[in-house]
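Structures are listed in the sections that come next.
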Structure 1
Amino acid sequence: MAKTSVPRCDGSYARKKAVIEQQALRPKAWSRTHRFGYGWRVEGAFSVIKRIFGEYVTARKFVNMAKEVAMKASIYNGFVATA
């Protein structure tokens with residue numbers, strides 16, 4: 001957030017809370033506390049999984065879709081563990 005952020009609650013209490021916390025802490029300490037900026041790791045893993053297995057699931061029922069995605073993630077974790 002910008003240094004000039006104002007902790008007003010014009011609709012988002014969560015943003016107000018984040019601004020107050022970030023102003024109380026240093027920005028780097030706030031980032032580490034809230035693990036801000038780690039999304040790139042997840043996005044990278046999603047990208048690799050989609051590249052290997054494709055972007056689509058073939059199951060039609062939601063329960064089976066969840067199982068298929070879990071199976072793909074498990075296989076990917078096996079690839080990562082052996083590499």
Structure 2
Amino acid sequence: MERPQQPMKTLQKLVGKHVTIRLKNNKVLRGGVLVNYDDCMNLIIDEGEELDQKGENVVVKYGRLVIRGGTQILYITSEEAMGG
């Protein structure tokens with residue numbers, strides 16, 4: 001059985017990669033580059049885009065933003081990090 005990865009090790013692999021983040025309020029941010037993170041899993045993202053409810057159209061484009069970790073983030077993925 002494969003062991004689950006530790007969140008901080010996973011985040012370290014995502015630094016410098018384009019990520020997609022789904023927040024607990026159902027907002028989706030995509031295309032931004034994960035610049036950095038801290039022990040509370042707060043994320044710093046460059047050039048992210050907020051998508052509409054269907055996840056198809058860009059609603060807002062951001063420069064640099066900080067996403068509060070723990071209580072706000074549902075999940076974070078990166079096709080780039082997974083070889084996609």
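Of note:
- Identity of the structure behind 12.5 (criterion: mean count of other Cβ atoms within 10 Å over residues 25-32, calculated), options 1, 2: 1
- Source structure (of 1, 2) for mean count of other Cβ atoms within 10 Å over residues 41-48, computed value 10.9: 1
- Source structure (of 1, 2) for helix-only ellipticity at 222 nm (-39500 (n - 2.57) for each DSSP H run of 4 or more, over all residues; to 500), computed value -2500: 2
- Given 30 for relative contact order in percent (Cα under 8 Å, 6 or more apart), calculated: source structure among 1, 2: 2
- Comparing Cα Rg over 2.2 N^0.38 Å across structures 1, 2, the highest value is found for 1.
Every number here is computed from the coordinates shown, using simple stated rules; none is lab data. Computed from a predicted structure; not experimentally measured. Cβ atoms are built from the backbone, for glycine too; each structure is taken alone.
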